[in-house]
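> Several structures are given next for inspection.
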Structure P
Amino acid sequence: MTPTRRSKGKVFLVGAGPGDPDLLTRKAERVIKDANVVLYDKLVDDRIVALVPHGTELLDVGKDPDRHKVPQHKINELLVSYARQGKTVVRLKGGDPFVFGRGGEEAEELVTHGVDVEVVPGISSAVAVPAYAGIPVTHRDYASSVTIITGHEAAGNRLQWEVLAQLDGTLVVLMGVGTLAENVSNLVARGKDVQTPAAIIAQGTTPRQKVVVGTLSDITRKATDADLKAPAVLIIGDVVKLKHILQPSDEDASNHST
């Protein structure tokens, strides 16, 4: 589709980082403070939302897995509408806007409607959350590659579990709490060793961070026993062994609380 006439406003797709407000980039903070309108997601920390100046229009468009306050198509319409009014708009997302944040879809929609759009990258939870728990996603002795997947598959985009099960590197699963048992079963059924180390980290990089460590044979049971809730990151691979060396304490958030 040929883009329509260029609007006077501009939309910034801004990554708010994984939770800890100290991980917000300087550019993201500057853009937030200069915005006329901010549309923010559920995973954005309240202390980051508090940076929005008084008088700036603030819209909560956060989503739960089973309930969307504002459907995605409506979010797209709002972004286009505000920009066409000549406003500076911030679309504030947890993590990085282009890592399973639907930022790519929103950028396409904005360009199609002639809206000026700029991406402000954020620190992804796929890397930062394991790091705060003492788990490097790569290590020359344990993993020379890392693969990031979504725990919720979109229709028509089926994950190739038979391929993922054969990878030697680290596997990081985002948004997979509700499908943890299914995802683990998919890997094991296709040949992944049940003794492969695994860790699941909830509320990562915040004072509420909670870490459960095990293997593919017991990580689902342990996560259930610990009553872990979303948002959480699942890490699978030998790098999980380093958690006991780099961050052995059960109080994983104590060294990073803000």
Structure Q
Amino acid sequence: MGKSLNNKNYAHLSLQDIVEKLRRECPWDRKQTLSSIAHLYVEEAYELSEALTSGNRMDIEEELGDLLYIVLMGIQIAKDYGLTNYNAVEQKASEKLIRRHPHVFDNLKVSGEAEILANWEKIKETEKQNRGDAKQGFFEGIPKALPALIRAQMMQERAARIGFDWRSSKGPLDKIREEAAELEEHLESGNKKEMARELGDLLFSVVNLARHIDVRAEDALMWSNRKFACRFEEVRRLASKRNLELDKLGIEELDKLWDEVKETEE
């Protein structure tokens, strides 16, 4: 029989030690580069997000561990290329957190969260100037590859920190109505390019409302996706139980099945 996966000979090793050993001895880990593992950060982050939402302790621990492994692997690969090391990464992160929290590590007095976030942006601007990056765009650093809903909310949050924001949720709610009316006008024209632009404006306004009511737009849509998937599966199950073929039913019959499923949830 082979050795147990929980081999006691390695119980004393830290995760960092294990990653170093894998880089030396595992063919897969040895051949990885910074670019080859880049996609794993996104994938693992989404898996962790789902686990955090579920609240399942086992899943949370496992997914946090998977992401931590990938982070340590990235540091180890960068170290192998002579780019950095764990201590340097840890020190830079520590220095940044201390520098950007003067209300915690210094004597700065703040009135609340809004002032903390405003100070955060001022400190970031100072950091840019010190690095010679002052000419960079205001939204530099918010990855363009992010899902559009997430990026829109991050852009709006950053703009809000310097005061560019609606005073209440009524502002974005009115804007949603305005954008919906404009979209309706373009629907009649049949101009796809204009319809796409107006739809984008509407979605951007919806994200703004989500931010004002302290909801992550991406999370809200993910929840709706899951709800739709669950309900649709129940519709399929109900149709099968009654020997009905979904693709042969009209929209009115499908709506009746959908309403039945909704009633069981209430």
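Bear in mind that the values in this text are calculations on the coordinates, not laboratory data. What you see is a predicted model; the values in this text were computed from it and never measured. Cβ atoms are built from the backbone, for glycine too; each structure is taken alone.
> FRET efficiency 1/(1 + (r/R0)^6) of positions 18 and 138 (r between Cβ atoms, R0 = 35 Å, to 0.05) was computed and gave 0.25; which structure, P, Q, did it come from?
The structure behind it is Q.
> Of structures P, Q, which gives 2.5 when distance in nm of label points 7 Å out along Cα→Cβ at positions 98 and 242 is computed from the coordinates?
Source structure for this number: P.
> While we're looking at this one, here's another question. On Rg/Rh (Cα atoms, Kirkwood Rh), which of the structures labelled P, Q is highest?
Evaluating Rg/Rh (Cα atoms, Kirkwood Rh) on every structure, the highest lands on Q.
> While we're looking at this one, here's another question. When distance in nm of label points 7 Å out along Cα→Cβ at positions 146 and 162 is calculated, the result is 1.7; to which of the structures P, Q does this value belong?
Matching structure: Q.
> Moving to a separate point now. Which structure, out of P, Q, was relative contact order in percent (Cα under 8 Å, 6 or more apart) derived from, given a value of 21?
P
> Now a separate question. Out of P, Q, which one gives -23500 for helix-only ellipticity at 222 nm (-39500 (n - 2.57) for each DSSP H run of 4 or more, over all residues; to 500) as computed from the coordinates?
Q
> Further question: Work out the source of 1.35 here, i.e. which of P, Q gives that when Cα Rg over 2.2 N^0.38 Å, for residues 122-209 alone is computed.
Structure of origin is Q.
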